[in-house]
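Multiple structures follow.
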Structure 1
């Protein structure tokens, strides 16, 4: 939402006539139009967030994505993940009014969903787009692999020395402890949670929880601010830029979103 909408309005207000690397909104609407024929017919597309999100960030993001779907002509419904129920007789997921949920976009991690109480039902009734199951979930279940930090170590093992990868291991920091230093990242951590930084020369520390141990590569420091560039991809094509800025080595949930402009 910050990249697609907020920074665009900032640019129009502060720099009228300028440009921005940002076609997110239009591409999202077009993507929903393209995907509409793949959704189960005759039922609304549900948009789910967690009621446990105290800051309301997830709710706002889901509401924005729901708006883009409605602009594409889709019929939608809002729901919280906690209000999704399981109807045992029919073997289907339902909303609070016991209407079948045939398709649902959720801003809720797959690794949480499959370990919840109804997790086994999610996998048993999964519709991968061919109509074989009873509920189509967006994003798809295979996205679990991309959110797991173990992928970093697997990529390094498959492509050692690749210029776009950092050395990463699952069994410990190995040579990184004495050479470059390393960071330890929980495999399922989000927004920097649980990440620890270890400079070179320190005694290597193995965490009790499963972690990825990756080479320490500090972000450039601009007057005490460290910047991460995040590019958004819609239907396989680059669609926009989001910039996050932090005072620390780890980009966490307190990082600031910085709008950009092309003059």
Structure 2
């Protein structure tokens, strides 16, 4: 009888859902938007054709190994949930802010909006793909990547933080950037979001590259490992990610 009562008590106090039940990464997840959201949450569907929708639809690699630009596997493979299927290059260039600028450029490139591909350099010069394209006789995407190599060399977290605009953490949207400009600095991009419609609680995913240049990946939540790649959006002053600590005033948007 006691054991039966104990069983009933356990069933009553045990939450129906635990974040530890979130599935590990599976090769069945071919895009970011296919990664499950926790029960009770609904994925935020970015407007069709928007930068946010582009990020949600980014393809994922079936292999979870993060490789460096030189082809060697990254020493610590415990900090990420999944690897984004986008090239890294063979040079130590596509690091944190570089990946974010690359994603932004690819988004506009796919839509033929070449005039929108522009980035501010550390010396405040503007790098415009539309100007570069006029002088490039190579295949179009090869031209884009040659342009981006120049951007990677002369732009970084400092210049990108200056180019982007500040916003409140509570106003976060997919495509926004957490960024600490300078040296050292770091940047991660909001790649997906979900919301609990009953409570209004929001969660989000972050994508990054790092130093040395390495495959783009979705970072795990180090504060609550059972959340997997999902982070809680709250009013705390600091955001602890797998590789950096951001402050609440470091959210930027395009």
Structure 3
């Protein structure tokens, strides 16, 4: 993992900014929002581990979400509204990710809802309400995508053809912390622009296919994530199955 120091970002403890938030650890995702044609960098908080020096990871998920909204995002927005924080000086905005009950799955998959989101989304995340926060892999969390993809680092390599002996280009796909390629995709000239970059690939017909550039990601997926995606491709959870879920299941 990489660490980054960000200057000029402010987190007040209250709307009047009498003190600054400290010793706080959150889990989130950096996203480029596209609202009204303008690109706005945003950090979306989806969970919290420590708040102002207090361990809150054992609280239920709804309690942690409430803490994120009330004590971080909402207070910060009020401080901006009160003029204690100049929004124009902030390197990016801070938002809380919204979560819904199982009864809302059908609505969340609808085009009307998707069009209200200011950035591209590719699936749904299902989390247990009563569990404590768990870092790393968690088998009780399901990330569902209608079209499963893996993020690889693409490397264009040149080898001698086994048939003609002439130089032949390959599109090798690497996972995080792996020195050997996980797979090879059929080389196409338009892939040259993505050499040594993170790309999203789908797997069908026993082949890997380019899906899109992931310039928002600093590193590719892990080997364990790749295994999970392959398992999901072999045993897919359909949209119809999700829409039929009930809270008591």
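Read the figures in this text as sums done on the coordinates, not as results from a lab. Note that the structure is predicted; figures quoted are calculated from it, not measured. Cβ atoms are built from the backbone, for glycine too; each structure is taken alone.
Can you spot which of 1, 2, 3 the value 1.00 was calculated from, given it is FRET efficiency 1/(1 + (r/R0)^6) of positions 93 and 213 (r between Cβ atoms, R0 = 25 Å, to 0.05)?
Working through the options, I get structure 2.
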Original post:
Comparing distance in nm of label points 7 Å out along Cα→Cβ at positions 37 and 117 across structures 1, 2, 3, which is largest?
Top reply: 1
**OP:** Taking 83, 37, 35 as the value of Cα extents along the principal axes in Å derived from one of the structures shown (1, 2, 3), identify that structure.
**Re:** 2
**OP:** Work out distance in nm of label points 7 Å out along Cα→Cβ at positions 29 and 229 for each of structures 1, 2, 3, then name the structure with the largest result.
**Re:** 1
